[in-house]
Structure P
Amino acid sequence: MPDIPSHPTIRVGQPVPDFETIAYANDQIEVLKLCQFRGRWLVLVFYPADFSMVCPTELAELADQAPAFAQAGVDVAAVSMDSVYVHKAWKNGDVRLKHVRFPLVADTAGELCRSFGTYNEAQKMSLRGTFIIDPDGILRSMELQDNSIGRNTQELLRKIEALQFVREHPGHVCPASWTRQKEAVAVPLRLGAHNF
């Protein structure tokens, strides 16, 4: 098998189908459904494996930014192919994860990984993937990267800020490296969507 992810069935701009899975959250095993997050922004963070080198640094950084996510009205859930029991052992055994409060989703069969296109057939695990879903359940951003490098939480927060801005301000687009301290660009009505 080639060392590439499977083809995603979920695309940017399309609704994310509801799913039900189990997760380790709030020091217990819980059922988690996508519909629980409707009305709020959701970031799904796919990662390769518990008890690894880079993954705990990413989850710890996400946890450290919990106030920023909360202020933006964003929920976070992390997904790997580990079981809820492995999640529990890892969360309770790694001091770096002590502030992680978001759910650790157990996608043991890789169904979510395949749906989102993060499943790496050769390695039998997920690539690092970050997916931003809006309050209506529409996928607004997706990013996949090699498992050897961690993601940038500040850039994730910037993307969320930009997505929220264009949702609140129809007819505007955000140029490269945009933040709320910079001006957005109003799209002339005659050009519409072709101005991207």
Structure Q
Amino acid sequence: MERIYTELNQFSQWPSSQRTAALKQLLPRELMAEVVTESSLPSNFCCRLLNWFMLWFVVGIGLFSRDSYRQVFKWLNPFRPKGTPERSTLCMARVRLGVAPVRRLQERVTALLATRATPGAFHHQYRLMGLDGFAADLADSAANTRAFGHPGSGRATGAFPQARVLSLCELGTHVLWRSLIKPCRRGEVTMAPALLRHLTSE
């Protein structure tokens, strides 16, 4: 995981214009629209916040984690003929979008990258996969506390809510191919079977 955090930190140092261009090249509008259609979402929140754009926005707030919601909207929609929505409007539209299209997007775009020439990626004809787990600190909100809980021992409780993340990874490339995100007190052993079902004869 240290390598992944290092790469993400390097990416966060890119100029905002480059990050925006990379996002729109890797996740084009047409793909966003397809994912929204496949997810059977309800009608758009409003004319300025179409579902496909909100999916872009959810990814964007990860790329621009130091910026406000309104600033992220401005990066993704620089012309803004109808102005910039208030933060509360963006929050409501994000909640209404839900988890399903984000999960579907991850399934569509995350691919296994190793070739036979990748060191440590294959054993004979079999692709090597592994499980990697970690705890992720979350924003200190009542909703996150209810959903994920706080870590702690008998003496004290952790300052921030945490999620337990377990990923099925491709060895040699460190691609997090499939992941589960659960409350922090869930054990990785009990989470593993849900990921192992993704393994195939390859």
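All of the numbers you see were taken from the coordinates with simple rules; none came from a lab. Keep in mind that what you see is a predicted model, and the values were worked out from it rather than measured. Cβ atoms are built from the backbone, for glycine too; each structure is taken alone.
Table for the structure above
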item: Entry that produces -13000 once helix-only ellipticity at 222 nm (-39500 (n - 2.57) for each DSSP H run of 4 or more, over all residues; to 500) is calculated, selected from P, Q; result: Q
item: Structure with the greatest value (metric mean count of other Cβ atoms within 10 Å over residues 40-47, set P, Q); result: P
item: When distance in nm of label points 7 Å out along Cα→Cβ at positions 48 and 128 is computed for each of P, Q, the largest belongs to; result: Q
item: Highest-scoring label, criterion being relative contact order in percent (Cα under 8 Å, 6 or more apart), among P, Q; result: P
item: Among P, Q, structure where Cα Rg over 2.2 N^0.38 Å as derived comes to 1.05; result: P
item: Given 0.40 for FRET efficiency 1/(1 + (r/R0)^6) of positions 120 and 152 (r between Cβ atoms, R0 = 35 Å, to 0.05), calculated: source structure among P, Q; result: Q
item: For distance in nm of label points 7 Å out along Cα→Cβ at positions 24 and 64 computed as 2.2, the structure of P, Q it came from; result: P
